[in-house]
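Novice: Given below, in the form of structure tokens, are the structures.
A short reminder: the numbers here are calculations on the coordinates, not readings from a lab. Computed from a prediction, not measured in an experiment: that's the story for all the values here. Cβ atoms are built from the backbone, for glycine too; each structure is taken alone.
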Structure 1
């Protein structure tokens, strides 16, 4: 536990003093703010569209959450690529591997450290609809579910990025691996919208439902629509745990 806390403090300090973390937070806030202003302007000019889109919470806040998820596809790999790959490149990783700190403590400490700035970004994004709630009534249930989903998908992206960072000593390659994996998850969810139900040996299959169940984006979509299900929460927890467990196995194999 002491080793985990030490790695977490070191990683948190390293990320929060990095200009990259603050630049990414500012970029996310700027892009999200611009989208929200544009959406509210559209509502003001076309108020009749709210009846078709489900109200301010679904249209404006839901749209903001989906857009921020796309932004995180770029932001998270840029943060997680430095967790382990950059330390390997700089030559500091060998000292950590030679220390008595276990691989589990290293991975969990790195993960907790990178979730610090990502949670700050999440909190800044959450402040925008909360400020909006002072001017117009919002469905707080949908808002809460959306914020929970946004934080959980951020944790999934971070765990996936950390796993990618254990696979190479080149930070740029680690970022490319995690970016590709996240984009494949998006692509799989997009493909699941195709209505295709083949019949095999007299049984009708539904591959779209299987893909939606595998892709984290499908589980996020339900939360953004205000539907909180235990199965979705368990899925996110299992996804993060699986990525971190694979990262631990990778480091254990490196230590042998």
Structure 2
């Protein structure tokens, strides 16, 4: 592994997944020890998929007190849970079906409903758990799209500029589809954000985000800079290949 500031890089996607699962496990246990519960918002995507698979195996599975964990979702496509595109469906298959988390601690976005109805229902879930204040998640996992979006916050959409709502359902013109997503004010209030990215397809956008001096609506992921929290980018060497460094290209040990 090689690292600097808020970026850590591994030689392979598998090493990244193993380390990310360890990071999640460690932080979950710390949050439970400190506050008696742990609230997490999970991302969809192939890189997080492998992380969840690892998290669902020992030693992590046995070390975490799942009775104290509440699982939420960063965003959702408007599909039923059995659809292969469902973020909830993927997380259920790889993690939730394999760990003893109480059913009423799983707070999913109902993708089988309309985006507006699902957003309103999810807003209710957030208020029920966090109260009237802006949610303060212990941990949020995020991916990044090749256009710089994260969760379902796409460049130059109304969702990116939302400042008061916790969750929005909206039509994404770039995709010609509807999404439900947590908003930036929620992401900015998190204690810890883990960005996960692997593969050469992510190299260009990761390089652009890491070189961004100021947050930009062109790159919504660059806007995720918590007010009172930390952001950690966890990458494989391919995704990190275009990040500039004062010492030249990234060089990770074998």
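Novice: With relative contact order in percent (Cα under 8 Å, 6 or more apart) derived from the coordinates and found to be 22, which of 1, 2 does the value describe?
Specialist: Among 1, 2, the structure yielding 22 for relative contact order in percent (Cα under 8 Å, 6 or more apart) is 2.
Novice: Thinking only about volume of the Cα convex hull per residue in Å³, for residues 97-216 alone, which of 1, 2 has the largest value?
Specialist: 1
Novice: Here helix-only ellipticity at 222 nm (-39500 (n - 2.57) for each DSSP H run of 4 or more, over all residues; to 500) was calculated and came to -9000; which of the structures 1, 2 was it taken from?
Specialist: 2
Novice: Figure out for me which of the structures 1, 2 the number -0.28, -0.36, -0.55, -1.40 belongs to, where log10 I(q)/I(0) by the Debye sum over Cα atoms at q = 0.08, 0.09, 0.11, 0.17 Å⁻¹ was derived from the coordinates.
Specialist: 2
Novice: In terms of FRET efficiency 1/(1 + (r/R0)^6) of positions 65 and 233 (r between Cβ atoms, R0 = 30 Å, to 0.05), which of structures 1, 2 is highest?
Specialist: 1
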